[in-house]
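Chemist: So, here's a batch of structures to check.
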Structure P
């Protein structure tokens, strides 16, 4: 699918936000500047609005590795693994130690080899058009048949 605008990216985040629960994991693939953090910001803001919580800044955790968000009964762990080089570094973070209580959004998840249930992967690819992105969505568990036909 082709994402042609920020509005379409926001709609995608909303569609995922309608279905997400505290057992889910989102893997975000793509080069720097392709829209991974923008998608995450849209998703977190959608959830904050839905739960009537004040909107917060959602920044890229590239240097911190992790930002946490509490949205009433939802806890979101937003990771950016860009600077990590080994699977051992990933294991030390303990990302999956709290597997049933936290939504995990992970940018640059290439080193994660664990078999994760209820995972959706968004693979963003730059196109020749500056504001367009090619998007491939792959899911398992409840995300296996996730459809985006109406975006």
Structure Q
């Protein structure tokens, strides 16, 4: 696949993610319990991924692959669950714009650090002055959105 198409797909995913926060807020307003709302929010994901896995179970890891897996590798979903839970409990208090702006800005800053230091076994990419300026502009932009 031509890498050009990755960018529109990522933009679509970002738009869907911002919509998901609002959808989850509505789910919480109906179900009241934020823990139940988080669980219900994740159920369709589990069902769809289970169905896809059952249809296409290959490749499966062998014991050597599992033994070499970092202990923290399976926790990525938990990191996403924290974002979902905080989103559905806070979006109605601060608004979708500030919430998503802060999440995305924190994501950018953390990603620059991960890239720069090669954390989590990622290839290192220097935190160039342009990347740093971009992060500063993100913080400035979110500050303007929050100050409404």
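Read-outs throughout are calculated quantities, based only on the coordinates presented, and are distinct from any laboratory measurement. Note that the coordinates shown come from a computational prediction; the quantities given were computed from them, not determined experimentally. Cβ atoms are built from the backbone, for glycine too; each structure is taken alone.
Chemist: With distance in nm of label points 7 Å out along Cα→Cβ at positions 26 and 66 as the yardstick, tell me which of P, Q scores highest.
Modeler: Once distance in nm of label points 7 Å out along Cα→Cβ at positions 26 and 66 is tallied for P, Q, the winner is Q.
Chemist: Have a look at P, Q and say which one yields 3.4 for distance in nm of label points 7 Å out along Cα→Cβ at positions 50 and 130, as calculated.
Modeler: P
Chemist: Shifting gears a bit: Identify the structure, out of P, Q, from whose coordinates relative contact order in percent (Cα under 8 Å, 6 or more apart) was calculated to give 32.
Modeler: Of the structures listed, the value fits P.
Chemist: If volume of the Cα convex hull per residue in Å³ computes to 109, which of P, Q did it come from?
Modeler: Derived from the structure labelled P.
Chemist: Name the one structure among P, Q that helix-only ellipticity at 222 nm (-39500 (n - 2.57) for each DSSP H run of 4 or more, over all residues; to 500) of -26000 was derived from.
Modeler: Derived from Q, not from the others.
Chemist: Any idea which of P, Q comes out highest on mean count of other Cβ atoms within 10 Å over residues 10-17?
Modeler: The maximum falls on structure P.
Chemist: Comparing P, Q, where is distance in nm of label points 7 Å out along Cα→Cβ at positions 2 and 34 highest?
Modeler: When distance in nm of label points 7 Å out along Cα→Cβ at positions 2 and 34 is calculated for P, Q, structure Q comes out on top.
Chemist: While we're on this one: Thinking only about FRET efficiency 1/(1 + (r/R0)^6) of positions 58 and 90 (r between Cβ atoms, R0 = 30 Å, to 0.05), which of P, Q has the largest value?
Modeler: With respect to FRET efficiency 1/(1 + (r/R0)^6) of positions 58 and 90 (r between Cβ atoms, R0 = 30 Å, to 0.05), the highest-scoring structure among P, Q is P.
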